[in-house]
Structure 1
C-alpha cells in the first residue's frame, strides 16, 4: 500500500466525488471563464487568478480577452500595451511569461494551445497547477490541479497532517486527486474542489453546515477544522523605506522605467530613491505598499530639480505607460484622494 492509499482506507471515494460534482454544478458562481472551453481564455484566467481575488480578476479578464482575443493577437502585441492591460493586477512577471509562452504556441503550434501535458507544461510560466487546470477544464483530461484551496480541502477531508507549505507535499495531494478525480467530468471535479475551498472550506471559520461532503470529512468528524491544514509560517516580512521624488514643470512630470528584470520589471514610476532623513523637497505624505515578501514604506516629496535618469512626459503620454499599484497610490496621494 502506498502512502497516499493509506488515506483512503474506509473512505467512500464514490460518495465524495459524486456529492462534490453535484454541488458544484448546482452552486457554482457564474464567472466569465466558466462560460467557455477556449483553452487560451481559460489559461489567461488561471494566470490572472494566481495570488489575486476573483472579483478583482473579472474586469481585467474581460478587457484582456476583448483586446487580445486570440493567441496571435497577444503574441504580436507590444509588451508595453500588454502590461498596460495588466496594470493594477500586480505580479507582472506573470503576464510577461504568458506572452512569451503564447508566442511559442503561435510559432510551434500555429496558435493552438497544446493538449499534451508534456508540451503544455514546458511553456514559460506554466507550472503543475496551471497545466492541470487548463488540461482538465478545457480538454477534459483527468489531471490534478492542486492549489492552496485544494490542499486545504483535502487536508481536512482526508486527515492529511503534512505541511502544505513544503514543496514535496504537492506530490502527495496530486496523487490523492488522481485517486479521486472523475474521468467522466474532471473539469467539474477540479473546479468543484477549488470552489469548495473558496466558498465553504475557508481558511478560518469554515461553513461546514453548507458542505456537501461533510459526511465523509475527517476534520468534521473529529472537530479538527482549525488544526488542518498544517502550514508553517513564512519568515519575517522585510520593510524597505523609499523616497518618491515628484518633479513637475510646464505641465510635464519626470518618470523613470524600472529595470527589465526583478520586481515590477519594466514598469514606469516617479523616481524611487533610498530614504534620506534630510531629503531636499516638500513632503506630501506617505504611501505603504505590501508585496507577498516585502513592504515598501514610501515618503512622497515634491522636488525642484529633475532627478537623474528620468524623462519628462505630459499627462496624456504618462497615461499610456504601464504603472504599478504602488505608483497608483502615489498618484492618488498627489490628488488628495488618500
Structure 2
C-alpha cells in the first residue's frame, strides 16, 4: 500500500523555450489563455487575428499584443508568429488548423480539435507531413495534479482498473452560443469531452457504447438540439465507465476512478486544478492538496508542453498524443450516433 503520494513532475512553465504565439479567434477562452501565458510563462504573444479588424484591434490593446490582423490569412502570413493558438468556434477548428499547418505554423487547437474523429485525424496527418507540431489544448491533462494521478496509475497503485464515473454539467441560458446548432452546440463537445477523455485515458480503448439523450429547445426559432447525455462505455480491458453531461443544470462535476486495490475521488470541478484523495483498501486516505484555480492559472501548462515538444523536434505531445485525441472524439462520435446527433456540414 502507498504511504505517501508522489509529487508532480510538471516542469516549471517559465523554463519552456520561448515561442512567438499568434491568436486565431479572440474570444473569452483566448483571453484567459493569453492571460495565463503573460502571468505564468516567458512565452511571447505577438499577434492576434480576427475576421473583424475592430475585434482584433480591441483584443490586442486589452491583452498587450503588438500586432493585430484583419482575417486569418494575414495572421498566418505574419513572420513573427511561430505557433497559432486556435480558439475559433468548434466547426472552424479543422479548417483553421489545416490552413495554419499549410502556412508552416505549429498549431495548438482549443478542445475539441475537431467536431469528429476524422477531422482530428486529418489535422495530425497534415502536421506530420509538414513537420510541424499539432496539439489539442485539453488543459486538464497537463495540470500538475493529473501528473500525480498519472504516476499513481502507472505505478499500479489502483490494481486492475475497473470503473470511471464522471460528470460535467453547467446551466446555460438559451441565448448562449452553446445552444446554436450551427456551432455544433449541445453539451458534448464543450463539457462532455472532459469526462469522456478521462474515461478513455484511464481505462483505454472503448468498445461498446450505450447512450441516452434529452433534447433542449434553443433560442433559435424554437429549434431543438441535444441538452443532456448519459453514456455507459465498455472498455477493451474490461473496465466500464459512466459519464453524464448537461447544459440544463449545474452539477458537482466530480469524478472517481476505481480499481481492485484503491480508488481516486476527485471533487468538482475535477478537470481544473484542485485536490483529490486516494482511498486504499486498508482504509488509508492520502490527499493531494492543491489550491483550486480556474483557466488563467492552468491553461499555460499546455502551451509550455507544446514549446518543449517543438524544441525536441516532435510533432505530437507525449502527454496528450494524437491517439488519445482521436480516441476521445471517436467515442463522442459513437455517443452521438446512438442518440442521432449530426452536426451541420459534418463529413
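Starting from the value 23.2: which structure in 1, 2 was mean count of other Cβ atoms within 10 Å over residues 82-89 calculated from?
On the way: 1: 19.8; 2: 23.2.
Clearly, the read-out refers to 2.
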Worksheet item: For which of the structures 1, 2 does the calculation of volume of the Cα convex hull per residue in Å³, for residues 98-185 alone return 171?
Response: 2
Response to the item:
Output 17 (relative contact order in percent (Cα under 8 Å, 6 or more apart), calculated) maps, among 1, 2, to structure 1
Worksheet item: So Rg/Rh (Cα atoms, Kirkwood Rh), computed for just one structure, reads 0.96; which one of 1, 2 is that?
Response: 2
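helix-only ellipticity at 222 nm (-39500 (n - 2.57) for each DSSP H run of 4 or more, over all residues; to 500) computed as -12500: which structure among 1, 2?
1
Using mean count of other Cβ atoms within 10 Å over residues 34-41 as the calculated read-out, with 20.1 as its value, let me know the right label among 1, 2. It would help to have the intermediate numbers written out before the result.
Details: 1: 16.1; 2: 20.1.
Attributed to the structure labelled 2.
Computed from the coordinates by the stated procedures, all read-outs in this text should not be read as laboratory data. Note that the structure is a prediction, hence the values are computed from the model and not measured. Cβ atoms are built from the backbone, for glycine too; each structure is taken alone.
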